[in-house]
Structure 1
Amino acid sequence: MSTEPVVQHDPPQIVACTISRDVQLFDLLIEDMESALGDSWGDLSFDDAVTFLGQPESHGLQFVTIAMDAQDEDNIDTVTDVIAAAKQAGIKVILIAEDVSPTALHQLLRQGGDEFVPYPLPENELARAIERVLTATPERPAQATDAQHKKTGDRSGVIIPVQGLAGGTGATMMAVNLAWELANIDKDDPPLVCLLDLDFQFGTAATYLDLPRREAVLEMLTDTETMDSEAFTQAMLTYEQKLHVLTSPTDMIPLDMISPDDISRLIDMAQSNFDYVIIDMPTTMVEWSQTVLEAAHVYFAMIELDMRSAQNTLRIKRALQSEDLPFEKLRFILNRAPGFTDLNGKSRVKRLADSLGISIEVLLPDGGKQVAQSGDHGTPMAVGLAKNPLRKEIMKLAKSLHAVNQADTAEARA
C-alpha cells in the first residue's frame, strides 16, 4: 500500500455558462467554449438559469452564452427573463442564434444582449466576442455627460403636432425625421428638440429610433400633477445625445385614460424645456385632441392622393369648424406626391385641394422601399438615406420652420 499523500485538486472556478434548451444541439459551441475556457464553464437550461443567476453562486460568472434556435422563439419571454436576470447580476450576455428571426433577435438585443454571434459559429468568432464583452467599458448616461441638454425650464418651444388623416400616410415617419432634422439644423447652436409619442396604443416612434419603451412613461402620465422637470426628463430617452424622446408606454392603454389636463401639463412642461416639441398624434380624435390643437403653433395633417384621405379631410374640417376650433392651424402635407414630370398627377393634386377647400402646402415625394427599411433599422433617414428625395424635402421643411422661428424670436426681442 502506498504511503504517499493523496493530492486533492480544487475544481476550476466557473467563469461562464452556456444557457440553452439543450446544449448538445450546439456541438460547435461546446468545442469553442472548451477551447476558450477549458473546464472553467458550466451549462444551464432555460428553466434553471433564472434561479441560478439570482443566487450567490453566480457571482463569479463573467458572462453567459445564450444559445437558441427557431424553436425557442415560441418561448422568447423565458429567454428575455434570463437576460434580465443576467443583467441584474452584472453578467455579460452573448447571444448565439440559429435561424432566429431578425425581429426576435432585435428584441433580445434591446433587452440587454451585449453581443450576437450566428450559429454555426464562424471560426474564432466566439473568442473575439468574449474578448469584446470582457474589455468593454460601461457607457456613461447621455444626459449626465451632455451639458448642453441641461433643462432650465425657461424656454418657450414651438409646438408642432403631426397627425395622419388615414392609416399609412407616414405621420410617424414625418414626426421622427422632422424632429431629427431640427435637432441637427444648426451645428454651432443646436436647438433642444423633443419628440412626444402620444399614440398610447400603437405608437412606433421608439421603433423608428431603436429605443426601448419604459415603465416610467406611464407612471409619469398618470401622475402629472406632481410632475416636475426632473421627472419629465427622466422619463425620456435620448437618441444620439441630440433628440429627446418620450416613447409611448410599454403596454397598450386606453386613449381616454389620460385627461386633457394631463396633456396640457405635459405640453407645458415640454414647451418650457425645449425649443421644438414634435408630437406624434394618434389617428383617432379623442377628448384631449382639442388640447393639442389649441396649444399648437402649426398642426401638420398628413394625407395621400386617394379617396380615404379626401373623405377624412372633409370629416375633420366639418368637425373642427362646427365646434369653432382653429381649423386654420392645419397645414396639409401630401405624402407620396406625383413627380415633377407627372402632369396628370399634378392636376389631380390641384383638383383635390380645390374640391376640399384646402391648401396643400408641402408635397413629399415617394422615397421608395428604402424609407420603410430605414424605419425597421431604427435610424432616421438623414443617417442612412441622406440623398433620398423624401429626406431632402423634410430637411427643407425643417430649415424653413427654423428660419421662421428665428425671425419671430428676433422680432419679439426687438
Structure 2
Amino acid sequence: MTVTHLECSLTGEKYDAGKIHNLSRVGRPLLVRYDMAAARATLTRASLAARPPGMWKWRELLPLPEGVEPVSLGEGETPILRLSGTAPNLWVKDEGRLPTGSFKARGLAMAVSMARHFGVTRIALPTNGNAGAALAAYGARAGIESLVICPAETPELNVRETAAYGATVYVADGQIDECGALVGQGAAAGLWFDCSTLKEPYRLEGKKVMGFELVEQLGWKVPDAIFYPTGGGTGLIGMWKAFDELEAVGLIGPERPRMYAIQAAGCAPIVRAFDAGEEFAERWEGAATIATGIRVPKAVGDFLILRAVRDSGGAALAVEEDAIVEAVDDVARNDGLLLCPEGGAVVAGWRLARDRGLVGANESVLLFNCANGNKYPLPDAARRLALATADPTAL
C-alpha cells in the first residue's frame, strides 16, 4: 500500500491512516497522502493502458489497501463529448453514465469500500439527492445499513430511488447543512459513521479519479479551463489534488487548467467569498435553486475550493435560474445531451465567462455534467392527438 498518512488540510497535522477518521482536531478535512516514489515505480502510461478501464486501475493513488476487494457496481470511465452544436472547443465529461446516474458514485464507492474495510456497520449522510442514492446503493452492495436525511426540496425521484436501495430515508424541513448537523450529532453519539461531504477522507479520493481520467483521455494533457458545478466542492478539490499527484509520479508536467467554480445566484457563498477576497465563506441564508446539487449554504471545504480556484487563475461565478434552464434546453436541442440542472449551470457559467472575456474562443474548455438529466423533473411539452380524426399532413 502506498498510503503514508492522513494530513489536516488546514494545519498539516498528520494522522494514522490505519484508523477510521472524520475531521481533524481543528474541524477541517483530512487529506490522504501517498509514497509517490513507490507509486511512480508501477504507475506508468504503459501499465495503465494495459489495465481494465475504470476507477480502480489507479490503485497506487487510492487508499484501499492492496488485496482488499472494493465495493463496486462497475464504475466505468465516463466519456468526454464535444458540444459542437453549442460552441467550438467545448467539451463535456458526462458523469451521468456512472452507477446510480451521477458522479457521486465515484466518491461513495471509495468511502463505502473503506468503511467496510474498517468494519463500519451503519453509515449516514445528508443529501440533496444523488449522494443519498449512491450511498444507499453501495451500502446495499457492502451489507452496510444506510441512513439518509434530505431537505424538503430534494427531487422526489431521488428520495424514492434512495429508499428503493433499502436505506432509511428522512425528508427534513431545513437545508443540507442543517441535515448534516443532525447526522453529526448521531455520529458523535456512536449511532453511525458520518459520511458527509469532506467529513471523512475517502469520498475525495474517489472523486479525484475524474482528474486522473480526463488527463488520460485527453492524451496526457490538461484542458485550458474546467467548469465545475460547486456545492460541497469535493470534485473540484479532488481534481486539483489529482493533478499534483499525476505530476509527482511523472505522468504530466506542471501545466494546470484554470478552475471555475460555478454556483447558482440563489446559493453562492463561494462566489461571494471569492469576490470579497476572503479565505472562508460565510453561510448563505435563504438558499434556493433548481440545481439542488449545488444548493449548499456552507461547505466544510470552502477554503480548499477557494485556494484551488485562485491558485489556478480561475474564478467563482454565479448564474441565474433562467440561464440554467436555457442552457439545459439549448444543449438538449443542439447536441442531443440532456444535462442535469447542475450541468446546465456550468454551461451558463461558461457563457458568462466567455462574455466577460475570461475564456478565449480558441481555448479548450471542459465542462462537467454531474448526473443524468432523466433523474430530474422535466416539463410536459407533448401535444395531444386524437387518432380517429388525426390528419398526418397537419402534424
Structure 3
Amino acid sequence: MAQTAPRPLPPSLYARTAAPAPDTPPLPGDTSTDVAIIGGGFTGLSTALHLAERGIPTTVLEAHEPGWGASGRNGGGDPGLKHAPDAVEARFGPDLGRRMVAFSHAAPDYVFELVRRHQIRCEARQDGTLRVATSPAAAAELRLLHRACLERGMPVRLLEGAALQEAVGTAFYPLGFLDPRGGHLNPLGYARGLARAAQALGARVHGGTPATALRREADGWRVETPQGVVRARQVLLATNGYSGGLWPGLAESIVPVFSAIRATEPLPPGVAAGIVPFRGAVFETGRITVYYRMDEAGRLLMGGRGPQRELADPERLDYLMRHAGRLWPQLRGARWAEGWNGQLAVTPDHYPHVHAPAPGLLCCLGYNGRGVALASHMGRLLAARLAEGEAAAFDMPVLPLKPMPLHRFWRLGVWAGVWRGRLLDGLGL
C-alpha cells in the first residue's frame, strides 16, 4: 500500500505551546516485541503505558509523531458516551450497559489521575464540563439526562438563569448540565507526556515509522515498515480517523470527520474575565455541536465542524467567530490568531468500536468526539485484554467489524449530515 512520508505537525496553538516532544526516532531495523501498537494517539500511547506498567515489552509505531493526528488537535474531555445512560443500558443490557455507563463517565477522572501520577505538563484543569441547551427541546433532554445520572449516583447538577449566565458569561442558553469530573488540557502536551511516561517504563515509541503491511505468521504477526520489520505476538490497531488499508474493512467501518478549532490572541483581562468565568469546558447540545473553553493565557478556543479536508485557510472557520460574537458581544474586534483541524472517527452507531478480527489482533477506534477521556481510559482495558486474554474484565463490547456500504462517498454524506443537522438545530427540533 502507498505511504506518504512523515509530515510535521500542522500549525496550531497546541503545537506552539505544548511541552517539547520526547525523542521518538524511526525504527532502526528489524525487531521483535510482545505487543506492537500501530498508531501513536491517545489509544495507542495509553495502552503502551499500561502494558509497560505490567512489564510487557511493547513497541509503538507512529507514521508521523506521537499526537500528530486528532489526539494532538482536539478540544475536550467530556464524560460519558454520545448516548444517554438509559439508551446504553437498553441496547447492551443491565450488566454490560451499566458497566459501559460507569466506565465512560469515570473516564475524565482517570485522565487527570494519569496526569498527576506521571507529572504530565499539559495545562490540565479539572473545572468541569458544561453541556448547554440551545433550544427548549434540548433543555428537556438535558433534564432527562440529569435525572438518569442522579439515579446512578453521579455528581451532576443543572444550572439555569443567573447561575448559568454567571458560569458561561452569556444569557444565550436556557439550561446547562454541569459534570465536575470533566475538564480540559493541551492535548498535544498530554499525548507527548503519555509517550514520555511509556518510554520511562520501557516501551519503545518510534515516530516516522508507518506500518506498510500486516500479516499473520505461525507464531504471531509481522508488521512491515519502510525501515524494517516488527515481529509481535499481538498487535493493536489504534489508527482512528487516520485508518488506511492495513486491515481489510477497518477504514470503511468509520467516517473520518474533520473537526476544527479557532483561537484568539490572549484577551485583555477585563474581557477574558467575562467569558466562561467558571473556566471549565462548554459543549452545546445539538446535532452539530460547538464547544469552547478559555486557556491559561486568556485565549478563547472555539471548535466545531468545518471544511471536510485539511485546513489551508483559518478564515474558512469564520462561522465560529460569528457565533462567539453572538455569545459575547465584547469579543467583537478581538483578533483570532490561529485555526486548525484534524480527523476524528465517527461510527455508524456513535459508540466506540473494539474489534478482534483475528487471533492476537485487536482494533479500537471511533470515539465520536470524546476521545481525550475515552481513548485514555480504553488504554487500561486494552492492556488488560492483551495481557490476560479474553478472561480480562472488559467494560465495552467487542463487536464484529462491519464496513459501511458506499463508504467512498463519505465526504458527500458528511456534508449532507452537517447541513441537515444545522437546519434541524436552527429550528430547535
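Please state which of the structures 1, 2, 3 yields 1.1 when distance in nm of label points 7 Å out along Cα→Cβ at positions 325 and 341 is computed from it. Attributed to the structure labelled 2. A value of 23, 15, 8 for semi-axes √(5λ) of the Cα gyration tensor in Å, for residues 13-52 alone, calculated from one of 1, 2, 3, originates in structure 3. Upon calculation of semi-axes √(5λ) of the Cα gyration tensor in Å from the atomic coordinates, which of the structures 1, 2, 3 produces 50, 24, 20? Computed on structure 1.
Values quoted throughout were computed directly from the atomic coordinates according to the rules given, and no laboratory measurement underlies them. Just so it is clear, the model here is predicted, and its values are computed rather than measured. Cβ atoms are built from the backbone, for glycine too; each structure is taken alone.
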